[in-house]
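Next up: some structures, all given as structure tokens.
Where a number appears in this text, it was derived from the coordinates with a stated rule and is not lab data. Values in this document were obtained by computation on a predicted structure and should not be read as measured data. Cβ atoms are built from the backbone, for glycine too; each structure is taken alone.
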Structure 1
Amino acid sequence: MLLADDNADTVLTLSFLLVDEGHEVQALEDGSNVPRTVREFQPDVCILDIEMPGQNGYELARELRERRLGERPLLIAMSGVYVRPADRLLALMVGFDHFFQKPADPPELIALLRDFRAGRKAAAYEDRLHLGRKHA
């Protein structure tokens, strides 16, 4: 799994959570090395912040979607800034499979990853948006 977010606390917290759930995690704190890391590491899942230095999540999703083979990598957007309905729609339109509003609900993220591993995927627009308990 690749995690890219310019917030060090987010990277640390999510990395610990994901490793605890049995995932191998490569973490980056900007977007500039994401394409190279995806080519070399070949993750099943990429969790990308939308607003990052180097290359933003929208650009990365579009680029990764063009190169993607099959269902992998699953692309998950996370943002605490770009949270308006138009921002969420744009995230899905450029290639993200899911959108999480920060702070992401850990049990919801873990459930999504388990579903992905089991071959289940959300098709409905509403099922691809994860706005957290406080924002639902």
Structure 2
Amino acid sequence: MPENRYRAAAQFRAELRRFLRRSEDCARRNGITPRQHLLLLQIAGADGGSTTVSQLVDLLALTQSAVTELVQRAEQAGLVNRIVSTTDGRVFHLTLTADGAKRLGRVHDALGPERAHLRALIDAFDERPQ
């Protein structure tokens, strides 16, 4: 019987969805929403730990207004700092507050085994003959 060419992709997709669900649950357990988790992760992962709303629009695949609202709520929750650009008063540079960094760190650490599991699946997927 020929090998099912979709099996590995289906398995990986199912595991990826499980990872996303676990990430959402872990974020909530640490007092942030899943979208706030993604926001904090992208800010912390940016060069110098700072980014702008415009850059986040592309990274998060959301509209400008959705990102602006997300940033405003995160700022109100004490997770994000907005610092006006010294060269363009319309631009704000976003960084994490100490609380935002702490919450992100807890979620990130808790998901370490999940990331390792996904990495192993990706490695196994790449090794299979095409």
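For this structure, a couple of remarks:
- Computing relative contact order in percent (Cα under 8 Å, 6 or more apart) across structures 1, 2 gives 28 for structure 2.
- Distance in nm of label points 7 Å out along Cα→Cβ at positions 22 and 54 - structure with the largest value, from 1, 2: 2
- Ranked by Kirkwood radius over Cα pairs in Å, structures 1, 2 are led by 2, which has the greatest value.
- For distance in nm of label points 7 Å out along Cα→Cβ at positions 62 and 110 computed as 3.6, the structure of 1, 2 it came from: 1
- At a computed -12500 (helix-only ellipticity at 222 nm (-39500 (n - 2.57) for each DSSP H run of 4 or more, over all residues; to 500)), which of 1, 2: 1
- Comparison of 1, 2 - label where mean count of other Cβ atoms within 10 Å over residues 86-93 is highest: 1
- Which of 1, 2 yields 2.3 [distance in nm of label points 7 Å out along Cα→Cβ at positions 46 and 78, calculated]: 2
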